[in-house]
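S.K.: So, here's a batch of structures to check.
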Structure I
Amino acid sequence: MSRECLRFMKTFQVKYPIVQAPMAGVSTPEMASAVSRSGGLGSLSLSHINLQEPSSISAIRKITDGFESKTGANPRSANLNFFCHPIYPIPTLIQKENWNRLYGKLLEPENLDLSLSFNNGNVSFKTIETPENAEIFQSLLTFFANEFTPGMVSFHFGCPSSDSIQKLKKLGIAIFVTATNEFEGEELIKLGVDGIVCQGFEAGGHRGSFPDSEAKFDEGLSTLCLFKRLKAVKKKMGSETFLIPAGGIMDSRTIQFYLDEGASACQLGTAFLAAAESKSSTFYQKLLKSHDSISTTITPIPSGLPARTLLTPFIERLSSLSQGEDLPPYGYRYSEFKLLRSKFPSLVNFNLCGQGVDQIQTGNDKCLSTAEIFSGLTQGLIIPKE
């Protein structure tokens, strides 16, 4: 077995090389702290916070307070996750009309009012890297320095500037970024990030591909294929970058396999979807008890960026009605979709999960706790000693 995981465990002061995926909209501070207290690295999603607002630091503080309020939760074993997609323009009138037309056809019997505002519900980290938001970025650095210094800050959909990375690293924070192909991985190693989350095609939720990447086509690499390619890139470049496979990892046997192959740690998200601390626990508990066969698919239509979701009749019909029309960009589009889903919860759905969804462990009468699920994931793991 490689000793890469020992270096990871020492760096983040964890007992096990297991990272709970951020899972925006599903995970909670309670879940992350339970993972931390169990010996893993818990992740807190901050992608929903509008970083341009002066109140953004207070919103982040509320989340980190929820993590720290649990006895034994160590900030060093916490990961704060931001989205770092390009700053998209405000939707055009044509894009709005196309969106209204698509969902008007889809929900025609409901005679819904589609006079929506199209606000940006996912403000990119890149917005506070601009000169006009320099004060907010400095406030974030001050918060990290004086109030909550996480062991890890991670980014999805791309990465911040080299200057921002260095400012965060000076605070003792390790920088991790998601990659879905070797071109992104090589770019990240050149930037000097501390770790790469190797997100395979099996993974649930949004693909972490760089939207403005030179790799114009998503090859759809499996977790294993991607991990092996990035391991080769790392070796070629003489890098010490941590590599964390993510996607399709649902049990201790698979974790052990990747650790034996030289992984620094493994990241799991879908495995925790039905945990008692998950916002989606009841939904997945019922789903797994009532369905023998569960399918997923990847679609960009609801949010504007590709994401793996349950394949439901709604998603099938939405895909068949969409003709590749020009729709509002991510953030604006996803915000309106969420509003639509809240108005018609029985008709509109977008349940993000990985291909391993049918392997989720559930209790007989009640949801398993995050700690119970984590315990199952560590059973039989063989970790090398110093």
Structure II
Amino acid sequence: MDILMIGGSGIISSEICNLAIEHGDSVSIFNRGRRKEEINSKANLIIGDMRNESVQSITDKIMSSYDVVMDFISYTPEQLRKTIDIFSSRCKQFVFVSSATVYSSDAPLPFKEDSKLENTKWKYAQDKVDCENFLASSELSCEYTIIRPYVTYGRTRIPLQIAPLEYYTIINRIKCHKPIIISGEHVECTLTNSKDFAIGAYGLLLNEKAYGEAFHITGDYRTTWKEVVLCLAEKINEDVEFINIPMQYLQVHKKYCGFDVSEILGDKGRNMIFDNSKIKRVVPAFSNFRRLEEALDDSLKYFEKKSHQRVNYKWDAEVDCFIANYIKRKGIIIDPIMLSELSYGETINDKDKKMYLEYRFPVNRMIGKVKRKICRG
């Protein structure tokens, strides 16, 4: 197969690319070229910008036709429209990567592919719903398939309920004995290893049973967000202290928490359980799923490398500030050092400490904003 991936350097797209190349397929990747280290060296990298380049500029860079085009980076109908205009006449199958967060909270569990599609609590998810509806109503010159990933994880990503993109931040919090926020101790989630996901997605390519269909590609591994953190802490031989903050509190105080509460409301604060019989039926190889307890070893090995140990101190500071306000309201006792820069010991440098202190205390945050405004003139 000749496969073009738009995006292609994320955790699931890179695994699909690797699997396709193992099967002898030709894979081209169209993206801005900012994460070349995550791209298989045997893939053909086409550097371009889907969002900002003209249609003509993009078409000048790509081949006249592909067997499959996979779109990993359309998040709104407007973005998807441009992609379809360029590629629907240049491929046999167009694969749109949606999200398994599209299902309504009113739909019964487990979610099935024909469950009600609506998620107004989280704009990202509702935009994906709108994209799916737009795709289904469009006149295309090719077949299309919709795939819906849920929470995927792998070497570079640890699945967590509340975390920044710099995943090592949470490992570092645990090592520094800082409290970990969760919202709902018993909220269930379904986790899928990116290598398993790739098997399901690859099996849908040029598969006639997938044409005009939608599939959520989720494994059988179910757990709670609290258990994920406990598993991670056990792997690094540390204890962990949790602060369980109710959804209602997050909604009222979301302006001050330092993370996207709408993602919790529309996704990770809900029980997310799926009936995956459809993808198993169409792709029999999608089975024998990896367990988190085993797969976390790959992630921890990745984060042993110093250059991968990036800590988001701004996020850490805002979360510590939020926790401090919450425990004060609720009368919960925590060692104040664990919510200060002192918790990092000698591991934090002066630049990062300055960043942390600016965002840890609201008055410092205000002073920082004023200083930056003055510097800009």
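Just so it is clear, none of the values below were taken in a lab; they were calculated from the coordinates. Values in this document were obtained by computation on a predicted structure and should not be read as measured data. Cβ atoms are built from the backbone, for glycine too; each structure is taken alone.
S.K.: When distance in nm of label points 7 Å out along Cα→Cβ at positions 67 and 227 is calculated, the result is 3.9; to which of the structures I, II does this value belong?
M.R.: Values: I: 2.4; II: 3.9.
Computing distance in nm of label points 7 Å out along Cα→Cβ at positions 67 and 227 on every structure in I, II gives 3.9 only for II.
S.K.: Let me ask something additional. Taking mean count of other Cβ atoms within 10 Å over residues 187-194 for each of I, II, which is largest?
M.R.: Working: I: 18.9; II: 22.4.
Evaluating mean count of other Cβ atoms within 10 Å over residues 187-194 on every structure, the highest lands on II.
S.K.: Given a value of 21 for relative contact order in percent (Cα under 8 Å, 6 or more apart), point me to the structure among I, II it was derived from.
M.R.: Values: I: 21; II: 16.
Clearly, the read-out refers to I.
S.K.: Out of I, II, which has the highest value for FRET efficiency 1/(1 + (r/R0)^6) of positions 59 and 299 (r between Cβ atoms, R0 = 41 Å, to 0.05)?
M.R.: Values: I: 0.90; II: 0.60.
Largest value of FRET efficiency 1/(1 + (r/R0)^6) of positions 59 and 299 (r between Cβ atoms, R0 = 41 Å, to 0.05): I.
S.K.: Of structures I, II, which gives 0.96 when Cα Rg over 2.2 N^0.38 Å is computed from the coordinates?
M.R.: Numbers: I: 0.96; II: 1.05.
Considering all the candidates, the number was obtained from I.
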